[in-house]
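What follows are several structures.
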Structure I
Amino acid sequence: MTDLVREYADVRGGEIRFGVRDVRLHGAGSGRPSVSYVCPDTGERRVVTADFVAGCDGARGVTRASLPPERVRLARHDYGVGWLALPAQAPPSSDCVVFGMHPRGFAGHMARSPEVTRYYVQCRPGDDPANWPHERVWAELRERLGAAGAPPLKEGRLIEKRVLDMHSYVVEPMSFGRLFLAGDAAHLTAPIAAKGLNLALHDAFLLGDGLVAS
């Protein structure tokens with residue numbers, strides 16, 4: 001994200017508006033859609049008018065919710081488990097992605113930077129992150145990721161604790177008028193193997209080529 005923001009804003013002179021509130025989409029089915037938002041500095045509602053709107057605002061964004069309900073079909077599958085997502089201020093314990101399949105449930109280790117590692121621990125759907133204090137998290141990770149010859153985990157401060165109820169979905173159609181959905185706004189997959197990121201980039205490339213050709 002840092003590289004994309006720098007390329008767009010600093011190198012290409014694009015305009016990015018951070019920290020906006022109450023984003024709304026208007027006239028997606030018209031020939032001149034617009035997006036409005038509340039400016040965090042002035043509290044004023046401002047409007048951006050466009051030829052097209054790309055809905056890249058994720059699973060809980062406003063663009064997917066702006067599709068007419070009578071025209072939307074949602075294919076969804078619930079896996080019946082939760083994943084406790086745990087970014088930790090800790091160096092990676094391995095130079096590769098590690099999955100642990102244990103009788104107590106799944107656990108995952110995914111390096112994010114030289115100082116940050118993301119861990120996952122399978123839990124009950126809807127579990128309360130407060131049920132997972134620091135000591136319990138690391139004890140469970142050591143148990144589920146432990147293996148003969150595996151190096152010990154490098155522990156650290158848990159930056160965040162969030163429970164993800166595991167499910168996948170696909171929205172049809174991915175467009176309405178001049179609104180086009182991309183990434184998690186259009187489809188969601190389990191957070192493994194960077195599938196979500198790769199699909200989102202594929203959406204963006206196809207949408208960009210289509211808009212240039214239109």
Structure II
Amino acid sequence: MTGALTFYTNPMSRGRIARWMLEEVGEPYETVVLDYGTTMKADDYLAINPMGKVPAIRHGGVVVTEGAAICAYLADMFPDRGLAPPPGNQQRGPYYRWLFFAAGPLEAAVTAKSMGLLAPADKAAMAGYGTYEATIDALETALKPGPYICGDQFTAADLYVGAHIGWGMQFGTIEKRPVFEDYHARLASRPAAIRGNELDDALMPQQPPSPAPQTA
């Protein structure tokens with residue numbers, strides 16, 4: 001498919017994940033920054049994402065929302081970038097497995113923990129993540145062989161999983177296990193990750209300068 005790429009985001013959002021993916025792809029794209037509660041809830045954007053949330057992309061006439069879906073879509077639309085194992089490759093299974101593990105059980109468990117809403121032990125079987133501890137242990141098991149989820153190939157699954165790990169460790173919702181720290185450091189040093197952060201940091205609201213100290 002060909003067509004212009006438009007990226008809808010806010011620098012204080014999961015849009016940072018999609019930004020990193022767009023930088024890995026390397027195609028030109030237009031950035032539309034939306035504000036919470038105003039332009040993000042305006043009718044023209046609700047026509048793109050009825051949830052009124054970011055990120056979203058428009059590629060030609062196709063709209064894609066949800067971070068994991070955006071990563072998977074872009075990897076498939078630009079296969080020459082090598083951001084997904086090709087169909088039929090045995091690594092396609094781990095790629096899908098852990099990409100959507102992060103979008104499902106991992107995000108649910110981390111969000112529930114941060115809000116103090118983890119399922120009680122007698123209801124754990126009803127939660128997609130089971131228990132927070134089981135989810136984090138499973139993630140560590142997936143990353144131990146390294147260096148990436150699909151062996152030696154960096155993929156969109158690493159980008160999505162790594163972004164969640166970095167965010168979780170930064171805010172204390174994922175403990176800083178050595179496997180996680182080594183993995184995230186490897187990903188954060190990628191040129192596309194650095195560019196993406198620089199672009200989003202430049203869009204952050206500027207804080208007013210601190211008042212000068214008073215003197216007698």
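Just so you know, all these numbers are worked out from the coordinates, no wet-lab data involved. Note that this is a predicted model, so its numbers are computed, not measured. Cβ atoms are built from the backbone, for glycine too; each structure is taken alone.
For the read-out mean projected area of the Cα convex hull in nm², a value of 14.9 was computed from one structure; give its label from I, II.
That value comes from structure I.
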Hey, distance in nm of label points 7 Å out along Cα→Cβ at positions 16 and 176 derived from one of I, II reads 1.6; which structure? II
For 12.4 (mean count of other Cβ atoms within 10 Å over residues 40-47, calculated) the corresponding structure among I, II: II
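Given a value of 47, 36, 25 for Cα extents along the principal axes in Å, for residues 80-199 alone, calculated from one of I, II, which structure does it belong to?
Only structure II yields this read-out.
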If distance in nm of label points 7 Å out along Cα→Cβ at positions 128 and 144 comes out at 2.6 when worked out from the coordinates, which of I, II was used? II
Here helix-only ellipticity at 222 nm (-39500 (n - 2.57) for each DSSP H run of 4 or more, over all residues; to 500) has been calculated and equals -5500, so which of I, II was it run on? I
Which of the displayed structures (I, II) returns the greatest value of mean count of other Cβ atoms within 10 Å over residues 8-15 on calculation? II
